[in-house]
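Some structures are shown below for you to check.
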Structure I
Amino acid sequence: MKTRRKNRSRRNKTRKLRGGGNKSKKVKEIVKIFQQYPNIFPRGYFRFLTGTLDKHEKNGTLIYRNGVVLTYTKYKVSVNKYKFKIKPGDIKINQLVNKNQGNGKAKKVFKAFMKKHRKTNLILDVRSNNRKAIRFYRKNGFKKVDKTSFGKDMKGIVMVRKAD
């Protein structure tokens, strides 16, 4: 009996480390939204997504409104990750996903986010073949500044919108 309890405890700890433990209802809904886009988010992407979303929810860097998900990271230290220096206070937009693309809701959420952070440099990376997203970001003042990759075979670009 003791051994079974010990093994169960180990499994639960492992699930929590992988992000499979205590999922909030909000995080479960959000994961389903990401799963709608298998061409953009490959299967391997979901391996750590739940844990990442849990972290963003706890840190207050997750916005979920009207079926739109936006997660971001506010830098606390300088980072030389790209061809330019990311400074403290700069914000990297990690994910922007709309449950129903084309309904204008992502645009509203994104515009409100940009207005709130207009005095901050906003940075994001996007897959090179995601033309719809690139066009959306360009329309909203982002410019291509660098190249990046998401693993071995997925090329991407880095875009920045400078602070006002």
Structure II
Amino acid sequence: FRGHIDINCIVNGVGIYPLEFTSRFGFPQIFIQRSGLAEPISDLHYGVASWEKKQIQVKKGFQVGSYIVVPPFPYDDKKTFELFSKDAVVVFKKDKIEGVHPMHVKKVNDQWLITGNTGIAVLVAGTGLTMRDAQKMMYNRINNVIINNGYYRTDIGDRWFEDSDKLWSWGLL
């Protein structure tokens, strides 16, 4: 095998415990990881498939991402979706949409409209040399997106500041 491997683990002071081993790009992980690439993802895929790729070109630092969701998320309620969210328009304050990835939307007359029934509208990613830089970029990008009834988590990446100290003390970083 040649390509991407994701090993999902739980880590504590006693050890590393693998939970999942997969050779596929995870969802929505791929959109967040894509922000950290220093090359087009098409070059990465072609290089791996053709056995020409020896090393993945990545940016230094961190990547984070957050969904912007609408009702009924996180619940499964078709009636609520139809009532509050179906065909809601995703509006951008500025034309720049870098790092904003459409999830359950469709493009109609050059506008993104929310579709599906899960309430997952877009994923917004940010990168930076530090976790704070990556968070700042992500939240700045989120602030460029207006979705009626839209909401998102405001704590993405916050645990890193404590968790990274633990990883250092355990000798894992």
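Where a number appears in this text, it was derived from the coordinates with a stated rule and is not lab data. On a predicted model such as this, the values are computed, not experimentally measured, just so you know. Cβ atoms are built from the backbone, for glycine too; each structure is taken alone.
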Checklist entry - Thinking only about mean count of other Cβ atoms within 10 Å over residues 94-101, which of I, II has the largest value? => result I
Checklist entry - Where does the value -7500 come from, among I, II, when helix-only ellipticity at 222 nm (-39500 (n - 2.57) for each DSSP H run of 4 or more, over all residues; to 500) is the thing being computed? => result II
Checklist entry - When you work out mean projected area of the Cα convex hull in nm² for each of the structures I, II, which one comes out largest? => result II
Checklist outcome for this item: Candidates I, II; relative contact order in percent (Cα under 8 Å, 6 or more apart) computed = 23; producing structure is II
Item to check | Answer label among I, II for the case where mean count of other Cβ atoms within 10 Å over residues 46-53, calculated from the coordinates, equals 12.1 | outcome: II
